[in-house]
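What follows are several structures.
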Structure 1
Amino acid sequence: MHVLILGGTTEARRLAERLADEPLPGLRVTSSLAGRVSAPRTPPGEVRVGGFGGAEGLADWLREHRVDLLIDATHPFADTISFHAARAAATAHVPLLALRRPGWEPAEGDVWHETGSLAGAAALLPSLGRRVFLTTGRTGLSAFADLADLWFLIRSVDPPEPPYPPRREVLLDRGPFTPEGERELLLRHRIDVLVTKDSGGAATAPKLAAAREAGVPVVVVRRPPVPRGVPVVTEPEQAVRRVREAHARRPSPERRGPDVRG
C-alpha cells in the first residue's frame, strides 16, 4: 500500500513519523515537499521535493507510482495545491483525505478584526495602528507595499519576496515561539497591531496571548475552505487510523492479482 503525503507542516511530519512506526505489511509512505523553504525539516520515509505540474501532473504521478491513498497535510492557506489534489485524486480515482490543524478561536480579552484576504488586512491597518507585526509569511507582502506611513516588523522563515512595505525590519525566525519571547518582541518594537493568518496550531499561538496581554489588536485572515467533498481530520493519529482502515480493506497479494489500474 502506497500513501502519498502532501506535506511541509508539523502535522505532516508527525504523520510520517507515526506511519514509520506502524506494523503494517507492505506500507510505503512518500512525503512531498514543495521546496519553498530553504532548509525544511525532513520527515522519515521517502521524500520528494518540488511541484507536480498542476493537477494533471499530480494525477499522472499518482497513477505512475500506484498511490492508494493521498493525504493533503499542507498548510491551511496552501489552497492551490489543495484544489489540485482534489482534482488529481478524482481524475486518478485515488481516495483523498485532508489533515488540517484546528483554527484559532478568540479568547476573553482578545480584540480581533477578521478579514478574508491580505488585501482586506491591509485596508484595516491604518485605523488600528502605526507599528505592525506582520506574521503572514514571506509571500503576499505586495498587499502591504503601499502603506508607506506604517512601519512593519516582518517575520518569516526565509527572506520575504518583494514588493513589500518601504518602512520595515525583517526578522528571520522559525517557531515554536514562547510567550516570553513574543511579549519581549512586542515591547521592544513598540508594536501596536498584529497581523496573522489563522494558521492554527501551538507553534505560533503565543503571539496571540502576548497581544491579548498587551491590549494589541489582531487582524486575523480567515483560512480558505477545504475543497468540497474532501473528508477532513484534525490530528495525525486520526489520519493514521484512516490508513489502518484502508490497509485492512486491501485484499492480500495472492487474492488481489495483478494491478491493472490506469
Structure 2
Amino acid sequence: MPNVRVQPDTLDAENARFEQAPLRQGVFLNSVPKSGSHLLRNILRMFVPAAQQYHADFIQWPNLQQHRHAFDPARPMLSWGHLFFADASVIETAPTRRILLYRDPYDWVLARARFFLSEQFSGNVDHLKHGALGPDELLTMMIFGIPGKAPSLHDYYELNAAAWLGARVFAVKYEEIAAALADLDGTAADRFFAALLDACGIDRPDDWRERVRIGADRKQSGTARENLTGIGLDLPDTLGERHRALVDFHAPGLRSLLGYS
C-alpha cells in the first residue's frame, strides 16, 4: 500500500480534558480516500475514550484480516478505514455501527491530484511530481486512473461508496460536515451533529460544540489541504467543465446516486 506521512496530533490530550462515556457498540468510519476521512475521525475522537480508539492503522482490504479484532463486539472500538464492499468486509464489520463518508466526485478529482503531488504521499506514482504532466493531463488521470498503478474514480466509488449504499450504513457527505462547521452555532449544525452522534450510538453532551471545534481544527490533520507541502503544479480550485464532463462520461449516474445534482 502507499505510504502516507502524517504528523502526530494532540487530540488524545485534548480528549482527556472532557468527561468521556464508553462506547456501547463499535463504530467503523468507512470512507472514500480523500473525502475528509481525518476530519470526521478527529471530530468523533473527541467523543470516545482514547482507550476505545483503534489507532493501529487505517483498515483497508489488504490488511483487513490483521485488524479483525477492531470489530470485536466484546470490546467496542472506534475504528476507521477505506474498505471495499465485499463478503469479508461486510461480515467483519457487521457488529459495528457503520458510517460511510464520501464527497462530490468533481471535488474528489482535485483533492486526489493535490495529495498525489504532495510530500505527504509516497507510492508508485511519485514520477507525477516531477513536472512531466500538465494540470489537464494529471486531472484526466485522476478520473480514468493509471493502468497498473492507480485505480480510476469509478473503481474507488463503486466499491468504497456506491455498493455500501445497498447495505446498513449511515451516509455522510463531506460537504455536510463543511457546512455544519461553517455555522456551528446554527440550527442546521445542531441537527447534523445530533444525527451523526446518534448514528454512532453516542449520547450528545452539552459541550459538543467545543469538542467539535477542537476535533475539526485543521492544524490537527496532516492531510488537510493547507497542510500539504511540495505541490509544484498549479491546480484549479474547482473542476472545469471539460473534466466535469469526463467524470460524467466515466461514471454516469454516480453523482445522482450519491445525492449530488
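No value in this document is a laboratory result; all are computed from the given coordinates. For clarity, every value in this text was computed on a predicted model and none was experimentally measured. Cβ atoms are built from the backbone, for glycine too; each structure is taken alone.
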If relative contact order in percent (Cα under 8 Å, 6 or more apart) is computed and equals 21, the structure in 1, 2: 1
Value 21.4, calculated as mean count of other Cβ atoms within 10 Å over residues 11-18 from one of 1, 2, is from structure 1
Using distance in nm of label points 7 Å out along Cα→Cβ at positions 27 and 187, single out the structure from 1, 2 with the greatest value. 1
Here mean count of other Cβ atoms within 10 Å over residues 99-106 was calculated and came to 22.8; which of the structures 1, 2 was it taken from? 2
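Hey, FRET efficiency 1/(1 + (r/R0)^6) of positions 115 and 211 (r between Cβ atoms, R0 = 30 Å, to 0.05) derived from one of 1, 2 reads 0.65; which structure? The partial results should precede the final answer.
Working: 1: 1.00; 2: 0.65.
Label of the originating structure: 2.
State the single structure among 1, 2 that was used to calculate mean projected area of the Cα convex hull in nm², giving 13.6. Before the final figure, lay out each step's value.
Working: 1: 14.7; 2: 13.6.
Attributed to the structure labelled 2.
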